[in-house]
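Each structure below appears as structure tokens.
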Structure P
């Protein structure tokens, strides 16, 4: 069973992505992945769509998503492109 705390953290990532401007359609898709226990796909979808729409994020959000991916043993290289979206 997937760690409840980690699932909660992923839900927070989705919520924050929405606040940064991610379209509702993509938020819904990410939550659907969560409902089917496809947590890695949810994270990857959020990251891909943030990049696709060139949605700027902040440094704490970037570190949060990288940290969650690390805990899920996703390869960090899959999300390295997010660094380009961080506003300074």
Structure Q
């Protein structure tokens, strides 16, 4: 088996897609993982445009916006669930 020859754009794309997968798997643990997933989707979008696959870039940009909205909703829900300390 020979060595795999990857250029910088392919390496960047591989990193972005692996990050998307990891953060998606961790989303139930914290709203911050949802935000990290959004960032990874944005990176994957950039990768798509850099390599010339604009439909992939557009879809990933849309997913990034959806994930940002999901993060906003989860973060606001988490804030309203926090107990208020009693004042005495």
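Just so it is clear, none of the values below were taken in a lab; they were calculated from the coordinates. None of the values given here were measured: they were computed from a predicted structure. Cβ atoms are built from the backbone, for glycine too; each structure is taken alone.
List of remarks:
- For the set P, Q, ranking by FRET efficiency 1/(1 + (r/R0)^6) of positions 28 and 52 (r between Cβ atoms, R0 = 41 Å, to 0.05) places P highest.
- Structure (P, Q) behind the derived value 25 of relative contact order in percent (Cα under 8 Å, 6 or more apart): Q
- Mean projected area of the Cα convex hull in nm² - highest-scoring structure of P, Q: Q
- Source structure (of P, Q) for distance in nm of label points 7 Å out along Cα→Cβ at positions 36 and 60, computed value 1.8: Q
- When helix-only ellipticity at 222 nm (-39500 (n - 2.57) for each DSSP H run of 4 or more, over all residues; to 500) is computed across structures P, Q, the figure -26500 traces back to Q.
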